[in-house]
Structure 1
Amino acid sequence: MNKELFLTFLKIGGFTLGGGAAMVPMMEKEIVLKHQWLSKEEFLDIYAVSQATPGIFAVDMASHIGYKIGGVKSGIIAALGVVVPSIVIILAIAIVFSQFKDNPWVEAFFKGVRPAVVALLAVPIFSMARSARITWANCWIPIASTLLIWLCGVSPAWIILIAGLGGFLYGLYLNKKQ
């Protein structure tokens with residue numbers, strides 16, 4: 001059973017383009033219709049829980065489905081099955097690109113792609129900033145964090161720890177003030 005579960009999620013992870021949400025129809029087809037491991041209602045329940053669970057959506061779905069089918073071991077096996085194709089593809093790309101990194105054509109391509117990548121990253125950043133209630137009064141925090149990481153080489157882990165501690169202390173300050 002676990003071998004079939006792993007191979008099913010390996011297929012889902014390897015042949016679905018577009019991220020976790022794009023995998024849902026294929027997961028439903030494989031898990032509910034083909035193998036009948038879960039009912040449609042169970043699948044939808046797992047879908048809802050996975051939407052609310054932090055982490056990579058496809059891994060959350062796979063681990064929840066695997067757990068429902070066969071417990072913790074099956075959850076781990078399903079999650080591994082869905083990520084293995086991505087890991088293999090990324091490693092293959094890294095190996096290939098490392099061979100061509102000094103090629104002037106490849107360098108020119110990546111220099112040309114950089115502005116597009118910045119634009120693609122900027123849209124969700126501004127969207128998240130809006131939902132995180134970042135204003136002109138507090139925008140110095142992400143700016144200072146970015147500069148500390150970029151210019152001073154401070155580890156992002158330290159930034160996260162300090163920001164968490166700062167937020168906690170600020171929350172205590174606001175509660176005492178009220």
Structure 2
Amino acid sequence: MSWIEEIEVSEADGKLAEMYAQLLKQRGKISNILKVHSLNPDALENHLDLYMTLMFGKSGLSRLEREAIAVVVSASNDCEYCIRHHAESLRQYLDDEETLKLLMAADGLETLEPRLSNIVRHAEKLTDVPGAMTEVDLGELRAVGLSDKDILDLTMIVAYFNFVNRIAVGLGVDFSEDEVRGYLND
């Protein structure tokens with residue numbers, strides 16, 4: 001499902017076979033963004049560890065806020081794969097289609113409630129013009145209740161999704177409606 005060779009579950013052996021088995025047990029299926037790493041199981045393992053830490057680890061950022069960051073960064077990078085995957089996850093925490101549409105387009109972000117607005121606008125700026133970031137930007141986050149640990153988490157999530165977006169876009173990782181939906185424990 002990409003422009004490079006991928007090892008299918010039925011063809012995997014060793015460490016990759018073990019990782020695939022664990023992913024199937026935990027999630028019910030293997031996403032294409034993970035399968036594209038199959039030629040380098042060590043990178044896949046490290047990628048998963050970082051993802052789980054940033055998106056599910058202890059943080060002052062809610063799961064809704066983390067998924068919103070993922071969606072906005074992915075929209076800023078025109079990464080349809082990640083937009084679709086993380087909008088689907090975001091729907092578990094956000095029952096507001098209008099807000100979801102704004103996040104998926106990275107548009108009208110200033111109209112959102114203040115905390116979420118500041119978080120996603122910061123994510124967008126760090127993605128689009130990282131050299132324009134100043135210490136003043138952090139003050140705006142502190143003003144809506146983010147601690148320095150939260151700001152670090154936000155920055156790492158933005159950096160992570162910029163990384164993943166480039167993998168998805170750069171390797172032509174594709175998705176279908178079935179591939180986007182139905183993961184366990186997302």
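What follows is calculated from the coordinates using simple rules that are stated; it is not laboratory data. Here the structure is a predicted model, which means the values were calculated and not measured. Cβ atoms are built from the backbone, for glycine too; each structure is taken alone.
Of structures 1, 2, which gives 1, 7, 10, 13, 12, 11, 13, 13, 11, 6, 2, 1, 0 when P(r) over Cα pairs in 5 Å bins from 0, in percent is computed from the coordinates?
On the way: 1: 1, 7, 10, 13, 12, 11, 13, 13, 11, 6, 2, 1, 0; 2: 1, 8, 16, 20, 20, 15, 9, 6, 3, 1, 0.
The value was obtained from structure 1.
Quick one: helix-only ellipticity at 222 nm (-39500 (n - 2.57) for each DSSP H run of 4 or more, over all residues; to 500) came out at -27000 when computed from one of 1, 2, so which one is it? Can you show the working numbers first?
Values: 1: -27000; 2: -19500.
The correct label is 1.
Ranked by relative contact order in percent (Cα under 8 Å, 6 or more apart), which of 1, 2 sits at the highest value?
That would be structure 2.
Work out which structure the value 3, 10, 10, 12, 16, 17, 17, 11, 4, 0 belongs to, where P(r) over Cα pairs in 5 Å bins from 0, in percent, for residues 76-163 alone was derived from one of 1, 2. Please report the intermediate quantities before stating the final value.
Values: 1: 3, 10, 10, 12, 16, 17, 17, 11, 4, 0; 2: 3, 13, 24, 27, 21, 10, 2.
The value was obtained from structure 1.
Taking distance in nm of label points 7 Å out along Cα→Cβ at positions 68 and 124 for each of 1, 2, which is largest? Please report the intermediate quantities before stating the final value.
Working: 1: 2.5; 2: 1.2.
Ranking 1, 2 on distance in nm of label points 7 Å out along Cα→Cβ at positions 68 and 124, first place is 1.
Figure out for me which of the structures 1, 2 the number 16, 12, 8 belongs to, where semi-axes √(5λ) of the Cα gyration tensor in Å, for residues 60-99 alone was derived from the coordinates. Present the calculation step by step, with values, prior to reporting the outcome.
Working: 1: 29, 7, 5; 2: 16, 12, 8.
Attributed to the structure labelled 2.
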